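Below, each structure is written out as structure tokens.
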Structure I
Amino acid sequence: MERVEAELFTDGGNDAVVRLPGRRFPGLLVQGDTLSTLAADVTELVELCAAGDLEEARRAAALLQQDLGEKLQRYTDALDAHGERHPF
């Protein structure tokens, strides 16, 4: 393990926006439990599609879209608050 200094753009809670040394743009630090939940949500969506349950698949996709949209909004808000360009 290597210890480095990082720039913290938001509070240190879940989904912190940080910039690591040598990187032009900050990233979003996703905690392990959150990453596991996102992976499980995608797995559920794939299984629902495979089973042909499109109504439940739409519901699962909408929830995933909302969750990722909130994370993206937190990221862009943090960059805007610090006068940083967006990488997209």
Structure II
Amino acid sequence: MRFEDSYVSREHRYSLGQELNSGKFYLSIPVSNRLVDYEEYYEITESQVDAFTLNPQLALEFADQCRNRLMDNRLFIRPGTDRGVPG
């Protein structure tokens, strides 16, 4: 998988972009476990990308749902046993 960010919010710690092989869109959040820092990628629709770009508060609310693990059904890659926590 090749993830390419199109927008990054350093303040709210999320990014928007597209997975280049599938063409699917994502919102990602940084997470950390005891060994490594990495990102979790959550699939979103193109219309969500547009809405999140126009209204960053909507993106922040979605990112917070991801941080609370309420959007796990949208993960591109299922986490392993040592799942990270939002950073």
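Throughout, read-outs are computed from the coordinates displayed, never taken from laboratory work. Since we're looking at a predicted model, the values are computed, not measured. Cβ atoms are built from the backbone, for glycine too; each structure is taken alone.
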Study note, to complete from the structure: Across I, II, distance in nm of label points 7 Å out along Cα→Cβ at positions 21 and 45 reaches its greatest value in structure I
Review point. Where does the value 1.00 come from, among I, II, when FRET efficiency 1/(1 + (r/R0)^6) of positions 13 and 61 (r between Cβ atoms, R0 = 25 Å, to 0.05) is the thing being computed?
Key: II
Point to revise | Which entry (I, II) yields the derived value 15, 38, 27, 16, 4 for P(r) over Cα pairs in 10 Å bins from 0, in percent | key: I
Review point. Where does the value 22 come from, among I, II, when relative contact order in percent (Cα under 8 Å, 6 or more apart) is the thing being computed?
Key: I
Practice item. Using distance in nm of label points 7 Å out along Cα→Cβ at positions 5 and 37, single out the structure from I, II with the greatest value. Key: I
Exercise for review: Match the computed value -7000 of helix-only ellipticity at 222 nm (-39500 (n - 2.57) for each DSSP H run of 4 or more, over all residues; to 500) to one of the structures I, II, and report its label.
Suggested key: II
Study note, to complete from the structure: Output 2.3 (distance in nm of label points 7 Å out along Cα→Cβ at positions 29 and 53, calculated) maps, among I, II, to structure II
